[in-house]
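Below: a set of structures, written as structure tokens.
Nothing in this text is a laboratory measurement; each read-out follows from the coordinates by a stated rule. Source: prediction; values computed, not measured.
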Structure I
Amino acid sequence: MSQLLSKQELHNLAMNIVGEDMKAQGFEFLGVNSKIGKDPQFVGLKNKDLHFVIVRAVSYPQDANVYDPIFMQTIKEHGNKFDAKTYYAGVGLGNGTDYAKEVVKDEEYTMVYNGLQEIK
């Protein structure tokens, strides 16, 4: 019987996707927090600038690119205290054969990830 990924497992998968993207862009990781509810997930350094990155795993029909503006503004204000740039990284995850279905352990998955969105 197939087993669905838990919320934490989906979150970890999203973190791996975003972490690989950040590594490819030349980020140096100063802090990584993969526990759900502990923000930011990544504190990184690039070109001597500090970056805070919030990662969210979302499932259909939620839009991976849409975030809670009030929450993100709170994180941005926190980042400003450290002269950090703040980003949202939403990762939409779905079943490999049908994006609208849930992700199953040890099976293919589909994703929607459009990179880091800077919070202005």
Structure II
Amino acid sequence: MQEVKLYEYAVIRLVPKPEREEFINVGLVLFSKREKYIKVKTYLCSDRMKCFICETEFDIIEKHLTSFENVAKGGKDAGPIAQLEIPERFRWLTAVRSSIIQTSRPHPGQAKDLDLAFDRLFEDLVM
């Protein structure tokens, strides 16, 4: 029987105007310390962005989200934060910030299959 795995996840949000505190869910980060697992996926919908008066260019936001993904993956070109251990990367990615890319507070969960849990959460919370 497959063992249940504990994880934490946070929703990645685009906050076009932080002072208004409105946001669009644009991604998900899921982490399991015991499994040494971290996964990030983003989806940026230009139609949703048009609902918010977003003065930031679409391409710039995509680059910021790509950087976010590269830090999570531990890419060598993603800077010193990406070289940290997985738990430290997750904590850095989910730290409270006032930029246009933010995350929700981390939430706990458990699943037998982390990839399946990730896909379900991504579909429910982002798509």
Structure III
Amino acid sequence: MYGLIALNFIIPFVMVFVGYILKKHPVKDMTSGNGYNTPTSRKSQEHWDYAQSIAPNIFIGIGKTLGLVEIVLCISLLLLNISTQTTVFAGVVVGIIFLIFGFYKTETGITSKFANKNF
């Protein structure tokens, strides 16, 4: 039953893994459908290049932080005798919040860099 707690580490692992892949192999072509691909990042080639340069570092950092938060959360909830299902649910909710925060931080980074330019 405690093996289910490993599910809490999927989101941080994927965030760090994808961040490293995007860092090692940045996507140059906006039309490929790969990379950090959002409407804000597709506004221009300059937006795209900047998004591809900042997104990997943001997702790696947030993924590592999330991994540590998940460890503390899981240990704390298990020491408080909270059920495994509740612990997994709490971990997934926290993971989704961190994932959304990664996109938010990247989007605000892009928009703040190009705030005074008209595209």
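Work out which structure the value 13.5, 42 belongs to, where Rg and Dmax of the Cα atoms in Å, for residues 20-75 alone was derived from one of I, II, III.
Going label by label, the one that fits is II.
Sticking with this one: Please state which of the structures I, II, III yields 34, 10, 5 when semi-axes √(5λ) of the Cα gyration tensor in Å, for residues 44-99 alone is computed from it.
Going through each structure in turn, the value belongs to III.
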